[in-house]
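Rule-based calculations on the coordinates, nothing more; no lab input. As the structure is a computational prediction, the values presented were derived from the model and not from experiment. Cβ atoms are built from the backbone, for glycine too; each structure is taken alone.
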Structure 1
Amino acid sequence: MLHINLKDQSYDIIIEAGAFKKVGAWVNQLWQSQRVAVISDSHVASLYGEALITALAAHGFDAELLVVPAGEKSKSLLQATALYDQLAAFGMTRSDGIIALGGGVIGDLAGFVASTYMRGIHFLQIPTSLLAQVDSSIGGKTAVNTESAKNLVGTFSQPEGVLIDPELLASLPIQRVREGIAEIIKSAAIADLQLWQTLNDVKDERDLLSQAAYIITETLKVKQKVVEEDPFDHGSRLTLNFGHTIGHGLEKLAAFGGLSHGEGVAIGMVMITRHAEEIGLSPKGTTEQLMALLSKFNLPIAVPEVDRSKLFTAITHDKKARGNQIKIILLEAIGQAKIVTIPTETIKHYLV
């Protein structure tokens, strides 16, 4: 178990194989009897939705399952509006709560809805994808996409608890496992040399999943540290965006679906590090090490054929842009990141 210690909202993260079997008791420890809306997607709901509703009912909760279509396109203001209407029809008040059951899309969407419905109700996270378990389910960032950019509209709103059961990963297709591995590699690259070595020692995706509880815990420790230091993303927490500035732009050009988040981040890390190495801002050989580890887990390292002017425009809409400057994350060494502020125009040199 990890504890996120924040001034306004501290909470525990349970990381335990089989924890989902005790989910009703876990919620009962955190919340009094109330209405609970479980927000999930069409894929995850078919696997775990009924079991969660049954467990909640057994502990005295009036629970209802709200299902949205699976995929990044559900992370939208249109879908959020539909959920508001469903919550109102269910009779949800400010004394009731939302549980996000799913991957990163559901966590972001459900968290955003919870933080804005009636100006905010409490919520819990039960991440079911590796990406959500190692990254998006903690830290309090919620968001929806717009046509202009990924995560353009959002809030900072911490959950009251996170339950991570590595056994739920068994239902994931291999591409979704790799998407999470990209974020694990990112965390190791920016802050944990020992985790980087562990990933180099792991044989393949299957071997990594056999050590999931340990690897998830070590990855979350990286995020725990910077979230506690910088909950609102003004300083050290920005290091978590390594690879994301370009990665989000690539996702946008792929219309939020043709390229997964993890794939975008993988390519973004390579692109940003390659140019940084060329101009002496990252050590020689860093890109080669990064590419070797990404390739081992069958993550993309080649830059796709995209319109660079459109990619630049997508990047300028990123939240890390400030006026005519943008903050980028570079590696001083494997396991050590730095934040560099550059003129926005200069990012074009990283897009080759």
Structure 2
Amino acid sequence: MSSPEMDSGIWSNLPEELLERILSMLPLKTFMVLRSTCKHFKSLLFSPSFISKHSSNSSPFSSFLLLSHPQCYPHFPLYDSTLGAWRSFALSLSELLPWAAGSVSLLSISNGLLCFSLPSSSSFVVCNFLTKSWRMINFPTHPFDFELLTLVSTPDGYNIFMLSSGSSTKIRAFVYDSKVQSWRNFSGLETILSDNHHQEGVHFNGSLYFSTPEPFSIVCFDLKNCKWERPNIELPIELNFVRLVCDEGKGKMYLIGGIGRNGISKSMKIWELCEGKNWVEIVSVPEMMCRKIMAVCYHNYEHLYCFWHQGLICVCCYAWPEILYYKVSRRTWHWLPKSPSVPDRWVCGFRWFSFVPQLYASV
């Protein structure tokens, strides 16, 4: 028996508050399709009342691990960490920025915003795939050259922090503030980070934290006061590499480090920063998993990078299509297998990001 036809007279008069509630339950793929069906839905989905109701940390959408790789470009495969499965759809850069799809590189993601570089025009593009909005940001100096970049997005706006030599040989820190739409440059401790450009800054208590190359130490840049600091935090001994991640929701910072001598890591451990002063060891990577991650990076620790994603501490390698991750709540280690979109024969260049879609993230 077929279902009776929907009475358009009834459904067209559905209260907008109830309709907003229904729309908030949609999965990401349906939401992205629905926004283009009619002007009424689009205006409702991006109305101030809808955005204000759903701009809290409890996002109605899934959270994703996003993969950037030359052999997948201009599409970005998505692993749904909420459902524990690869999604059948991917973010398509050619749909949002068709004019730039052949010349951009994904550099950083923060709270639903993505930052791409446009080397040919000495510019960056910050965009929100949910709202299909983007902004081009011109870099103030030429030639266009940078060592490190981190995007930090909050409900109040966003900053782009970068190290660049610009038109001189001196490394300087540049900060873009979306509230005033301008760049400022600063000098201080940035020269000691010039050889550590693979690692993004970790946003913690209003500052960006970085680990320096050997001799290892921690430095931070206060985004509000725009000044460098050296926290008095003693690091564990016999480290071969240091990576930082932060759970901003709970205000916790973690250190991932390789332990060994003569430049060879025999083990890998995680420490938690307690009371802002001491690193307390919480877990070691199981031996077989540690051997594998060290083997795939060929003990070239510059290829290793780490980030936080929705309760997971992720350890990745530019040359390997899998992620080793630690689930903090269960204290368990797991491997995330490679994306079905990656060919059996691949080249280096794997870059993973934490992607949590947000409606409120404005460009």
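Of structures 1, 2, which gives 4.4 when distance in nm of label points 7 Å out along Cα→Cβ at positions 119 and 175 is computed from the coordinates? Before the final figure, lay out the partial values.
On the way: 1: 4.4; 2: 2.9.
Comparing all candidates, it corresponds to 1.
One of 1, 2 was used to compute helix-only ellipticity at 222 nm (-39500 (n - 2.57) for each DSSP H run of 4 or more, over all residues; to 500), and the answer was -12500. Which one was it? Walk me through the numbers on the way to the answer.
Values: 1: -12500; 2: -3000.
So the calculation was done on 1.
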**Message:** Starting from the value 1.8: which structure in 1, 2 was distance in nm of label points 7 Å out along Cα→Cβ at positions 23 and 223 calculated from?
**Reply:** 1
**Prompt:** Quick one: distance in nm of label points 7 Å out along Cα→Cβ at positions 231 and 255 came out at 4.0 when computed from one of 1, 2, so which one is it?
**Reply:** 1
**Request:** Compute FRET efficiency 1/(1 + (r/R0)^6) of positions 215 and 335 (r between Cβ atoms, R0 = 35 Å, to 0.05) for each of 1, 2 and report the one that scores greatest.
**Result:** 1
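Quick one: log10 I(q)/I(0) by the Debye sum over Cα atoms at q = 0.06, 0.12, 0.15 Å⁻¹ came out at -0.24, -0.95, -1.45 when computed from one of 1, 2, so which one is it?
This value belongs to structure 2.
Here FRET efficiency 1/(1 + (r/R0)^6) of positions 103 and 295 (r between Cβ atoms, R0 = 35 Å, to 0.05) was calculated and came to 0.90; which of the structures 1, 2 was it taken from?
Values: 1: 0.90; 2: 0.50.
The read-out comes from structure 1.
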**Computed 0.96 for Rg/Rh (Cα atoms, Kirkwood Rh), for residues 87-270 alone - originating structure among 1, 2** = 1
